[in-house]
Structure 1
């Protein structure tokens with residue numbers, strides 16, 4: 001009996017791998033934009049592997065953290081390469097994920113029956129942002145310290161429990177050694193949570209099937225993932241590695257901030273505190289609201305609103321190729337997001353304040369008013385469903 005069960009299991013294992021990797025039915029009309037999901041997975045692997053090696057030499061103490069990073073850069077064999085792979089890899093990771101998300105917006109990957117798949121992807125994005133923020137604090141430079149101080153202080157705007165939340169985050173009454181220990185522990189743990197969410201994301205993807213540029217579920221020709229789309233993803237891997245290597249070997253510090261090469265000093269405030277580039281659009285939304293609590297709510301709402309997108313959408317049409325009014329609105333959203341990113345690095349003064357307010361208003365108007373209204377009109381005007 002046991003031998004029979006073992007033979008059955010051996011037969012089922014290859015078929016499981018074949019059905020999910022080799023023979024996975026893939027729409028024949030997928031473009032290279034569908035490769036950014038796989039590229040994001042590659043970036044995640046790079047971040048985990050390099051992070052494990054960095055943790056072997058990092059000292060999680062406010063008196064030693066900055067020096068330990070310099071020790072990694074100067075004394076550890078190939079330490080500079082591992083550190084730059086990790087720091088620039090975070091930027092490449094967010095670049096791939098942002099492209100993946102905006103591709104999903106354009107081709108309607110959040111529309112039924114893929115709403116749960118979209119939500120799982122946004123949960124991955126939220127964990128990425130938390131992981132990246134905590135990782136930015138670990139070098140314990142000037143921008144690390146003051147970035148942690150400013151962002152954690154935002155929770156004090158919450159009525160009644162705000163101060164208690166801030167003290168809990170800090171592990172005391174100021175950003176100090178307990179804060180650094182907590183952030184290091186969570187920064188090491190959260191990538192493995194992301195791996196779990198990625199597995200869930202892939203299982204939901206294979207359950208519902210991949211979307212395609214036409215945005216239709218039926219009457220699409222399918223081919224096996226291997227070897228056809230495997231080659232396309234492999235070409236994309238080499239393209240990403242070329243861009244990654246360009247920054248890694250020629251401009252390794254261009255995506256960071258020079259103040260973070262100065263050891264943290266609680267007595268000296270940098271003239272202009274800015275987060276990493278992938279946080280800038282949401283940071284601009286935070287600063288555009290005059291009220292502190294309102295800014296915090298708006299910043300978190302700008303991210304969480306993506307979770308509600310499957311419910312906000314009222315159209316059965318998916319691809320923007322068949323939505324002549326949605327397509328220009330989508331590009332207005334992309335332009336608005338890029339403009340918010342540019343404004344996030346500017347000083348808090350006129351005319352950047354007014355521009356940030358206008359872009360924030362337009363951002364929420366698109367998601368809360370124009371997308372639902374347009375979907376309602378398309379549903380009323382069309383007598384068919386795709």
Structure 2
């Protein structure tokens with residue numbers, strides 16, 4: 001593929017590219033580029049929102065370039081302030097290590113894991129060795145005024161919300177990652193633009209050629225309002241069961257179809273425009289499920305979805321939970337993992353969204369002995385085994 005064709009392919013549908021001319025110049029040398037993507041392991045699951053940048057990284061791999069995946073085990077303990085309106089709680093080393101192991105396993109769903117196409121590094125390799133003199137040298141390269149150009153910092157400063165000096169360090173540490181791995185390109189979501197540009201700045205100060213910066217959109221979550229996030233429970237995990245993925249995507253607002261066709265799959269967004277919304281969602285959901293569970297899994301998940309939501313039958317596979325003797329419906333809902341708290345369980349009962357063997361349960365009370373199918377809303381099910389009161 002010639003240089004112009006590569007630039008067009010690699011930057012298609014990107015939000016920021018700094019700059020196409022620099023990317024073309026790097027490609028023209030005919031050597032594989034080192035394309036950096038940083039992941040702070042702050043949660044256990046990778047979702048379709050983060051898969052947007054992973055898919056872009058795979059595109060670079062498919063063009064013959066080397067993906068440099070930075071597992072931010074050090075920076076995760078600092079906490080990325082991007083888009084945050086308050087200081088984020090710090091994570092322990094044990095939490096970060098557990099999440100990091102899960103992330104490395106999950107990226108194989110998207111990235112080419114062959115050694116010549118993927119380099120995985122932990123930034124504790126170099127950041128963990130910094131002493132006070134190194135930190136002072138690093139902080140001397142950027143002014144406070146420059147840091148306050150960052151939108152989220154500026155808003156917090158103007159509104160009197162505290163900003164810790166540790167948070168100021170985060171963009172510098174991420175930028176230092178680019179220096180250490182000599183990145184040619186760095187990709188990330190639009191909320192990472194300031195951090196990516198900081199990498200260019202620090203590379204220049206270190207006498208390196210600055211990296212090209214490429215950002216992709218932040219995928220809006222299932223609520224249709226906020227960016228996809230596990231903490232907001234508006235996400236679709238790439239390792240979630242096929243039936244769960246399909247069901248979640250069928251709840252997607254119609255207005256997001258073109259965005260999901262473009263960034264969550266390789267489908268043509270124009271296809272969605274000419275389809276009935278329900279048909280478009282089914283195509284999207286089948287495609288996503290096939291991608292992460294294998295060909296044919298999407299059709300099977302669709303059949304199960306229709307069986308449950310059209311025929312109103314219970315799913316063919318649901319978790320079982322043994323109740324203590326005399327357990328109440330509130331205790332059953334919590335014990336089976338259908339609601340997170342007694343308050344939510346009572347609220348679900350009062351709202352009429354709890355069914356036992358297909359019959360609505362409005363009030364709390366002992367669960368009759370025997371085996372029952374308990375349902376909350378449209379997509380939460382459990383088979384409960386209740387013993388008689390002793």
Structure 3
């Protein structure tokens with residue numbers, strides 16, 4: 001079996017415009033959650049989100065072209081270019097490099113904008129770039145154009161597990177020999193009035209008018225809902241021997257990958273957590289890793305009453321007594337929920353935690369919940385060496401995906 005390693009990553013998130021600043025902010029517990037600035041949310045019951053502020057795509061894409069692209073594509077291109085530049089792959093066969101970048105919703109901002117134009121100004125005023133901009137796989141296609149690669153290319157979609165699915169499937173593409181390198185990850189930019197209205201109607205969001213950074217408080221007894229976020233994250237994955245031959249920096253290895261579905265409810269987690277537990281077991285079994293070898297879990301941890309408790313039950317079901325020795329944290333406490341990008345962002349947190357021997361904290365954890373009784377690394381980063389870490393993701397529709405990463409021995 002070909003081994004798959006991580007040789008680079010890039011990120012654009014509410015807490016940083018690149019991977020390094022994102023990681024440093026997560027470790028420091030600096031929040032990117034604030035009052036919404038990109039549109040007027042004054043009439044909504046929820047007016048906060050994790051926005052990417054200060055993002056300027058002009059260094060990567062000419063302004064005229066950028067105006068024709070949905071924001072999720074621009075974020076994806078920025079993260080992908082950072083990862084590709086960091087990887088430093090100078091000589092490659094374009095047909096042996098793939099792109100797997102997904103999104104939960106895709107170009108929803110473009111869809112909403114063009115629908116408004118259609119209603120107000122008529123069909124002949126709809127942009128000819130509407131359809132190409134709105135597709136979920138536009139980001140993966142645009143990145144291929146930017147980098148000039150012609151290998152396997154598609155956009156995994158599994159709601160909030162999309163980023164995890166993309167990384168896991170990219171590793172499988174390399175393992176079965178269809179590519180030697182794959183750029184993989186997720187992107188999301190759905191912070192607009194339509195989507196905010198939808199989530200408000202679902203009553204799943206946390207409202208916080210006094211101090212927005214306090215709104216996302218995973219596993220805390222007072223948690224009241226998730227916070228919308230946006231962003232993108234991309235990994236460069238390579239076959240181990242090829243990476244070693246070219247002298248690449250190797251940050252870690254994709255040890256395993258698990259998928260499942262709750263088959264319970266489109267919007268609520270299975271209270272018995274059967275699917276989430278099965279996802280983690282599959283990743284461990286495929287990697288031939290014992291539960292006791294895992295030292296850290298970056299939890300899905302969205303700060304919802306049902307979801308956090310369900311994930312905690314699943315962790316205990318899989319890890320048994322070792323669950324109480326594990327460190328578990330949720331960086332959504334500072335980023336908010338970046339939907340299709342979340343799994344990739346949080347897998348990056350796991351890789352860097354292994355590299356630096358530092359675990360990012362769960363911020364805003366003050367009130368213990370009897371249903372959530374694990375070690376959630378509360379409020380301060382922790383220096384501890386781990387060799388194996390797990391990134392969990394759970395999404396609407398019951399989709400679950402996790403990525404198991406480890407130090408290269």
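Nothing in this text is a laboratory measurement; each read-out follows from the coordinates by a stated rule. This is a predicted model, so every value here is computed, not measured. Cβ atoms are built from the backbone, for glycine too; each structure is taken alone.
When helix-only ellipticity at 222 nm (-39500 (n - 2.57) for each DSSP H run of 4 or more, over all residues; to 500) is computed for each of 1, 2, 3, the one that comes out at -20500 is 1.
Can you spot which of 1, 2, 3 the value 67 was calculated from, given it is percent of Cα pairs over 16 Å apart, for residues 31-110 alone? List each step's numbers first, then the result.
Numbers: 1: 57; 2: 54; 3: 67.
The structure behind it is 3.
If you work out Kirkwood radius over Cα pairs in Å, for residues 143-270 alone for 1, 2, 3, which one comes out largest? Could you put the intermediate results ahead of the total?
Values: 1: 19.8; 2: 17.2; 3: 17.8.
Top value of Kirkwood radius over Cα pairs in Å, for residues 143-270 alone goes to structure 1.
Calculating distance in nm of label points 7 Å out along Cα→Cβ at positions 287 and 335 for structures 1, 2, 3 picks out 2 as the one with the greatest value.
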